[in-house]
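What follows is a set of structures for review.
Read the figures in this text as sums done on the coordinates, not as results from a lab. Since we're looking at a predicted model, the values are computed, not measured. Cβ atoms are built from the backbone, for glycine too; each structure is taken alone.
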Structure 1
Amino acid sequence: MTNYPLLTAAVLSTLMAAGARAEIKVGIMVPTSGSEAAYGIDMQNAIKMAAEELNAKGGVLGQKFVTFVADDGCDPQMATAAASKLTSSDVTAVVGGYCSGATLPTLKIYADAGIPFIVCAANSSKFSGLNPGNTFLINALATYQVDTAMDLFKKIGVKRLAIVNEGDGYSEDLASLTRTKWQAEGKQIASYQMVAKGEQDMSALVTTLKSANPDMIFWTAYFADGGLLIKQLRQGGYRGKITVGDGSTDIQLIKIGGKATEGAYAMANPLPEFLPKGKTFVEKYKAAYKQDPGPYSALCYDGMMLLADSLKRAGTTDKAKLTAAIKASRNFPGISGPISFDDKNNLAHSNFVTLEVKDAKWALVK
């Protein structure tokens, strides 16, 4: 009888240790509420789909993946709370990050906890200066997006460019970079405007833009307000060209803007439907979630698969060794394309393409 409690404690200790080794906790930080929730839920679905596929094959290092979702609301304060929640949950790594303005404030929180963070959508150029070393961007930086935009503008003969942003970390960064590069090439900025997020009546902005007489308006923010602006621009009589940034390359932009979006261009990261390996992914996603995958789904699926590959190469869930393994990734064969990192942990090459709205759908501009 005197040995029974000791035996029980030993057994419990063994069971607890085995339980601790039985799963790998992965945090998912995306907006699941607010105006960008459609993107966030899509990203979450893709990450979970990858985790489930990995688990069906036995997981990694003999352990299964368990995911924990934290809603960042595309808002800096909500994002820091979400990061703190995931950190306190003792996750091994985090995959996600949609809005740059919300993602950037979380970097130090994850760094202080030593948690590697694979960012699969956010791409502000500010990541290069603020990256503490544990953050890895698998979507190309905004600077590459600007290069793609410049190529388009030159190709179609743009002379007078107007730029509109919403003042957040993503759209202001893209707008500012574009203005700087356009002017550096001796071209004219006809108008540079900022509109409040969620603004419904953009008539004053439309009047200002029309009076500036641009032959191209570049909207650098998100699809919800972008679709509305395009509709009001056409209703207000603007007949020039329109381009949107990658934050607006969702079918919802076309649904919100309707016929007004026809002919609009977009700078886009790799959309699943245009990828060589995308057909199978699209079919699996639709079978799992009864809807088409969104623009960042392939990147997020790749982010989870890259994490699993890095865990295998690290041979451990030790966070420091895992971070080093992610950093050492060379041409990881993602659906979205090969993944390698530069010296600042950014995707080492551009993944941007140009799209155009044709017959109420996105079409690849060759």
Structure 2
Amino acid sequence: MTIDNSLICCFGEILLRFSPQLQGKFIEEAKMPVYIGGAELNVANALSAWKIPAKYFSAMPDNYLSKEILESIQKNNIDTSSVVLTGDRIGSYYLPQGADLKHSGVIYDRAWSSFAGLQPGQLNWDDILEGASWFHFSAISPALNEDAAAICLEGVKAAAAKNITVSVDLNYRAKLWQYGKQPVDVMPELAKYCNVIMGNVWAAHMLLGIGHEKDFDPVSGNKDAYLRQADATSSKIREVFPACHTIANTFRFDEGEGIKYFAALNTKDGQFSSNTYRTQLIIDRVGSGDCFMGGLIYGLVKENPPQDIIEFAAAAAFGKLQQLGDATTNTIEDVQKIISDNEQKG
């Protein structure tokens, strides 16, 4: 297995995002933008844009809509050969334009989707992971139902048995955990097989049960304090989940109409933090964290220095905030320009 031939397999639910303009505008104008996405597909899109071979597999109904979506994914040089055509519907959600996925206005319409209907034992993991060097999923999938959680466990176990790097994004969506299990009842068992864990100190608490230090002030706004907590959280993750060698924490805070953004990477060599990025221009908040995950995987696969890895991932995520749609269209050169422009600002 060589770095240049790395194949990153991303597993999760394909989603349609409907983005209405509120105050009745979507009714008056009789239109509503629709974007193809899903956290793991967004990661695959970013990696493919940066010339890292990517494979995406999910479940979709066997109809013309699915076929057109698959064709659009394939045009981005993403392997969809393991997508399962089954069930009756594609999951979707409604999110007002400009809002964040953690926004209370998000409306999920994912029940009885093809992905939610997958059954344990249905997927052939040997075939899916053939030639793969990396398996990525997010905490969104095990939040759907007990079967989806069991399938994710199948996947991480199969990948670990093949010595394939496993990564997880600790996405926390409170509205999805509705089947009688709390995140801390499910995610720690999955995290046992993960080598790379990305999220933030709050998600680690909610999903993995990793508590905060007694003197941590979650609303202080102090970057050094957040980095200290990220370091403490990362140390605890490595202690509880010894397979994990790399932890990344992102920090995104509203500043008026804009945001402040920075991130931290913890490895055996210590903690590395990005510069702080600020903007008053936010075009689309969706997919920024997925773009960060893509940047993290990109840097690790390329075996870049830790400081370069975290700076690239943070800049990529920041750049996604200025782009409409779920996935980034920024090239490597675009991301590098974001880094240099931010450094020039001081």
Structure 3
Amino acid sequence: MARRVLIAPDKFKGSLSASEAAQAIATGWRQARPHDDLILQPISDGGDGFGALMAETLHGEIISCDATNAAGQQVTTAYWLTPDHTAIIESASIIGLAMLPPSQRAPFENDSTGLGQIILHATANGAKRLVIGIGGSATNDGGFGMTRALGWEFLDSANKPITQWAALRQLRSIKEPLNFLLPPVTVAVDVQNPLLGGEGCTRVYGPQKGFNETDISPAEDALKTLAQTWENQMGEAADQLPGAGAAGGLGFGLYCFLKADLQSGFALFARTVRLAEKLTEADIVITGEGGMDRQTVMGKGVGELAKLARQYDCRCLAFAGTVDDVAALESDFEQCRSLAEVTSSAESLTQPARWLQVLAQRTAKNFSETEPN
């Protein structure tokens, strides 16, 4: 029986873009089920690839500019400007973890200054609205670097400016720049974690950015002081806001200092590409990303797509480079299959498209054999 299949993966970070992953899955699936009607719709939840996918739908023009990456090095990067003067900014392309070699992943030194520089450039270039995807960052600075680039000052007890986010434990006051005005800001967050606590950015995502066990407490203390100082001055507690912990607390910084509207990155993307309409026509959804684990179902795009597919009575399959925490995933996905089933970890990294194609072909063949006619 021919089926309509929506192929909607996210990126396989460091190896395949979402579009490349979709093409590989489609090629493999067609080999086993050539009569199925395939619809390719790569997805993003605000992380790597968000800008290009959004710009493709919204007819954004690419704008090149210079900024500093998370390690403070000058790089040439880009954002997109749409016909209605919306700037689409992908923080992963500026301060992303994937942009840094392991030797430069120093989370106490890496910061978000480059994002502030891009915001200033887009505003000067006539942007009337900013849409910022913040997943995939290398930073854990609560937006400190970005905010300083926009003119804010963070002062210690001697009224001297703090210049590194790790020193925020000495923070006593925050000074807003004069005549501070930016266009409305919408932020696409890829997770719903708060800033602080057991599910906060430092404890959950800090290790993948380079923190070791002894780093967690001082990093948490720095962000806790930032949040407390903001609350003392502004009368607003924002540390437990869903999404405040996205991108190492960048969600918190954007919400507080830029008055940004934090939205689910996947929901924002899904509305933009009219994903619901595609789901109404699909029998099967195939999604996936480089690594799937319990974080997948904490607001990330692949997990959110699986939940949405259930609402439309679509069967949902997922492919990944690696799959962990299977028990946390099995309630949302009919199948979660990894490249480890068909090749070694080394081969999956050197030829990811080839092996993703093989995995899709084998899954489709098994699907054909087990599905009733």
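Set 1, 2, 3, criterion FRET efficiency 1/(1 + (r/R0)^6) of positions 35 and 227 (r between Cβ atoms, R0 = 35 Å, to 0.05): the highest-scoring structure is 1.
Given a value of 4.3 for distance in nm of label points 7 Å out along Cα→Cβ at positions 107 and 195, calculated from one of 1, 2, 3, which structure does it belong to? Please list the in-between numbers first.
Details: 1: 3.0; 2: 4.3; 3: 1.7.
Traced to structure 2.
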